[in-house]
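**Q** Below: a set of structures, written as structure tokens.
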Structure 1
Amino acid sequence: MTQPFVLTRRRALQLGAVGPAVAASTALQAQPARAPLQIVGPWEISGLAPANSGYVFTRMQITETLMEAGDDGTPLPGLAERWRVSADGLVWHFTLRAAARFHDGTPVTAAAVVRCLQAARVAPALLSLAPIRFLEADGSGVVVVRLASPHGGLPALLAHSSTMVLAPASYGSGGEVKAVLGSGPYRVVSLAPPQQVEAAVFEGYDGARPAVERVRYLTVGRSETRALMAEGGQADLAYGLDPASLVRLRKRGRVRVDTVTLPRTAILKVNAGLPALTDRRVRQALSLCIDRAGIAKALLRDPELSATQLFPPTLKAWHDPTLPPLIHDPGSAARLLAEAGWRRAADGLRDASGRPLQLSLRTFPDRPELPVIASALQEQWRQAGIAVQVNVGNSGDIPLGHRDGSLQLGLAARNYCTVPDPTGTLMQDFTAAGGDWGAMGWRSDALVQALSELSRGTSSAERAAALRARVTAVLQAELPVIPVTWYRQQVAVSGRVTGVSLDPLERSYRLSAMRWSA
């Protein structure tokens with residue numbers, strides 16, 4: 001892979017790519033070199049294309065997106081320092097930071113941004129959901145987006161990692177990404193997919209210079225190993241910890257555990273196109289068999305994570321406290337199954353033709369609690385006469401099964417703020433054709449219409465609240481995906497580093513705010 005061009009301090013100053021912050025950092029640079037700040041997590045670097053692993057590079061602050069977002073999803077400046085929209089909502093102007101530079105020393109231009117956004121429009125990428133007529137560069141510093149119809153969620157879509165902006169030199173002659181040359185405060189110094197990326201401070205960055213000079217991300221498959229690395233001083237931040245390791249880490253106290261509640265839910269994706277699952281009563285029965293409180297308490301060690309509806313209370317605009325909660329009621333499940341034609345036989349449930357109710361469930365260990373939850377679900381359904389085979393593979397098995405039609409059930413952890421405004425994520429999951437992590441073999445015209453109206457961003461606050469309530473109610477009644485538990489991000493943090501804060505939207509590791517303890 002072509003390595004990024006590294007600016008020397010003199011050359012950077014000649015180019016006007018650095019400011020007073022660099023000069024002020026001379027003392028820091030004179031200090032003895034430290035080992036990189038080490039992050040370990042379960043997520044592989046599956047490729048260089050933004051749609052594949054863009055989230056790795058945005059979390060590492062190697063690449064930037066046109067827009068950023070606050071903890072509550074509020075649009076914030078990114079590469080665009082300001083923006084405006086026409087009165088009819090059809091034309092957006094995004095003005096770039098004038099001093100922004102790519103890691104090869106070239107300026108960030110509107111033409112470079114437009115090239116990246118054009119690539120990000122290819123379905124099923126999220127930006128394809130926006131009704132974009134065309135993109136253009138207005139001079140060197142303004143990106144113009146012209147829409148066919150108003151789309152108030154455009155800034156949120158432009159904050160998604162798949163829209164990260166790369167230098168023209170990042171691309172090969174065929175348009176493929178051959179190097180990751182971003183514009184963030186860190187630049188790539190080594191990259192070894194699928195496991196590792198190391199980055200160092202970029203001297204040409206037009207913002208504050210990070211205190212931590214070098215950072216490294218390493219993919220580590222087993223959650224127990226990640227916890228041991230944190231405890232043994234081999235990792236400064238360890239993500240994706242299993243409940244048993246968390247109990248041990250807290251008890252021993254060698255590292256601290258930081259926690260943030262995420263807009264993420266462990267969901268059961270249901271192929272409602274299967275004859276056995278087309279009937280809503282069967283999906284409702286599957287849900288009624290689930291002892292969410294027991295799973296949350298016994299397996300996650302956190303009773304508050306029992307998911308009574310799809311959206312957790314932290315998503316205040318979408319969580320509906322008046323909605324009748326999902327409950328554990330095996331008796332009602334048995335009645336619904338009988339009404340749907342599934343009668344209890346000696347060896348389990350069978351339909352009127354004698355066919356057994358047998359299903360397969362796919363899940364993956366990237367989120368270490370998922371295989372454990374899958375085993376609990378398997379047993380709870382077995383008690384109801386439903387035979388479910390659990391297959392633990394990799395995270396790509398679920399979207400693959402969606403696309404080739406082979407998936408029956410899939411257990412995943414879905415973040416509903418992958419786009420800071422959940423409307424964008426929901427449109428990806430619950431449009432008429434469904435989505436890799438959403439509906440399969442199911443559609444609701446009322447829900448699609450509500451999401452479409454929300455996406456335009458033209459509704460009054462009262463109307464928007466009513467539309468969100470409609471979406472939530474339809475999903476609760478129809479259960480194209482079945483919520484199981486809500487989610488907390490829990491990270492083991494070394495005492496060597498300070499200034500750690502966890503991003504509830506999982507967009508960034510916030511490395512530039514960290515400092516070494518001594």
Structure 2
Amino acid sequence: MTKHTDIPIIDLFAGPGGLGEGFSQLEDNKIRFKIALSIEMDKAAHSTLNLRAFYRQFDSPPKEYYQYLNGEITQEELFKHYPKESSDAANEAWHHELKMSDLDEVKARARKALSGFSSKEFVMIGGPPCQAYSIAGRARMQSTRENFDDDPRHYLYRHYLRLVAHLKPACFVMENVKGLTSAKVHGNPIFPQIMKELETPGQVVKELDNLARTPSNAEYHIYSLVKPEPEENQPPLQPSDYVINAEDYGIPQRRHRVILLGIRKDVDPKLPTRLKKAKDLISVSDVLDSLPALRSHVTGRLNTPEEWNQVMAEGLGKGEFDSVDTKTLAMIRKVVKIGYQQLETGSVRYLKQPGSSGKLNNWYRKNCRPLKVVLNHQSKRHMESDIWRYLFASCFAKVHGRPPYLGDYPDNLLPNHKNVDSESKKTAKFIDRFKVQLANIPATTVMSHISKDGHYYIHHDPSQCRAWTVREAARIQTFPDNYFFEGTRTEQYHQVGNAVPPRLAWQISNVVAANMKKILSL
């Protein structure tokens with residue numbers, strides 16, 4: 001058996017563990033990435049992180065792990081079966097909020113975690129909170145705070161910076177929203193400032209924290225993962241050159257994020273850092289159609305197929321679909337006529353053989369044979385009026401190949417907004433917050449807002465007539481099917497929406513691995 005060199009990972013702002021999962025799945029004949037310490041402040045996300053840390057303690061997951069996932073034993077019983085592994089997982093996944101006041105404690109815990117590895121070089125990963133840089137987040141902050149420019153959330157990345165300065169990783173990967181490239185503080189672009197600080201973190205931290213000397217003299221080259229380094233006489237890379245369009249790399253989602261790769265200058269082997277583009281786009285149907293179909297719950301109605309069918313029939317009987325174009329109306333009538341007796345609302349059986357869609361099945365289904373149920377795959381509860389909107393929108397998209405614009409909605413189903421009525425809709429050329437995710441292309445970005453109502457994530461199959469489940473959102477994010485999200489359903493959605501797609505992180509890990517092998521002369 002080939003002996004691997006284990007490269008430790010420190011994962012900051014880990015969320016439910018998307019970045020760490022991708023790095024952990026690296027398959028290389030010389031090195032493996034192992035999470036030494038992951039830090040997350042959100043309680044539910046930490047519970048998810050802790051369970052996955054437990055899973056990674058085994059070369060082959062034990063039967064009790066699947067008994068827990070299948071609902072046959074409690075988590076307490078699972079951990080009692082394996083006290084050492086559960087203790088090791090708890091030491092790896094730390095429920096903690098990073099803040100300036102406890103920097104020494106964090107450094108000490110990180111160094112202790114790293115001391116258990118033979119490799120003296122390690123990798124740091126993480127995505128500092130981004131509400132100050134997302135376009136929506138900036139709008140909310142500017143509308144609610146008079147001192148927007150002085151909001152401390154602009155500088156949360158400095159928690160990451162401080163630990164880079166003090167711990168000196170050989171490489172680091174830092175992820176943030178695309179809005180970072182255009183964000184300004186006091187009228188000045190923040191992106192060039194962040195880049196400059198990451199290049200010389202020790203000197204920056206010395207000045208920030210008024211230290212007598214720099215934590216380290218380590219300096220870093222900051223690389224794009226999608227653009228080559230410019231030649232000597234070429235112009236420098238622009239902020240947009242550090243944005244990864246996830247769909248170009250085999251992720252079934254049009255998720256665009258800034259991801260920076262830093263390599264310490266004294267060890268930098270100057271290898272190519274670009275990711276390899278995928279040959280084909282992966283569509284929504286490619287990854288969702290092999291999951292069991294579900295119908296939604298209806299608010300205020302019994303959760304039975306008969307009640308569901310009655311709600312659908314009432315929508316037609318009340319004239320909710322009056323003024324719908326002929327082709328869409330025919331599709332609506334066809335869907336309602338078929339009925340929903342065969343569809344459940346949750347706790348559905350995990351199919352041992354994948355459905356008609358084969359793309360990425362090996363990725364999703366690894367170590368999933370003992371699963372009896374589809375994890376986190378329960379439909380939401382929706383109001384009757386929203387279900388009728390979902391039915392119209394999904395049928396319209398199936399017929400016309402695009403989501404309906406606001407002007408396409410029948411008057412009776414117009415969203416209940418102050419500025420929307422039968423007259424104003426005639427000139428509206430935008431898609432409202434009710435949006436069908438089209439079957440034949442990658443999805444739009446999964447965001448944490450999916451935890452609120454799901455209107456922006458309507459399933460493409462009209463017969464299901466609902467928003468995505470947590471598992472469907474997780475598949476769009478490329479989490480494996482045996483990755484269980486802890487917490488309430490709202491908390492589960494929030495975790496998925498904030499995560500880095502593990503399959504994208506896995507591709508990044510291959511780039512980092514090539515550099516680490518060169519650095520360690522392996």
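Read-outs: derived from the displayed coordinates by stated rules, not from any lab. Because the structure is a prediction, the values reported are computed rather than measured. Cβ atoms are built from the backbone, for glycine too; each structure is taken alone.
**Q** Just checking, which of 1, 2 has the largest value of mean count of other Cβ atoms within 10 Å over residues 42-49?
**A** Details: 1: 17.1; 2: 22.1.
Evaluating mean count of other Cβ atoms within 10 Å over residues 42-49 on every structure, the highest lands on 2.
**Q** Same structure again: To which of 1, 2 does the computed value -10500 (helix-only ellipticity at 222 nm (-39500 (n - 2.57) for each DSSP H run of 4 or more, over all residues; to 500)) belong?
**A** Working: 1: -8000; 2: -10500.
Among 1, 2, the structure yielding -10500 for helix-only ellipticity at 222 nm (-39500 (n - 2.57) for each DSSP H run of 4 or more, over all residues; to 500) is 2.
**Q** Determine which structure produced the value 5, 18, 24, 25, 18, 8, 2, 0 for P(r) over Cα pairs in 10 Å bins from 0, in percent, for residues 106-401 alone, calculated from the coordinates; the candidates are 1, 2. If you can, show how the numbers build up before the last one.
**A** Numbers: 1: 5, 18, 24, 25, 18, 8, 2, 0; 2: 5, 18, 21, 21, 18, 11, 5, 0.
Among 1, 2, the structure yielding 5, 18, 24, 25, 18, 8, 2, 0 for P(r) over Cα pairs in 10 Å bins from 0, in percent, for residues 106-401 alone is 1.
**Q** Continuing with this model, one more query. Which of the displayed structures (1, 2) returns the greatest value of mean count of other Cβ atoms within 10 Å over residues 122-129 on calculation?
**A** Details: 1: 17.4; 2: 24.4.
Result for mean count of other Cβ atoms within 10 Å over residues 122-129 over 1, 2: largest is 2.
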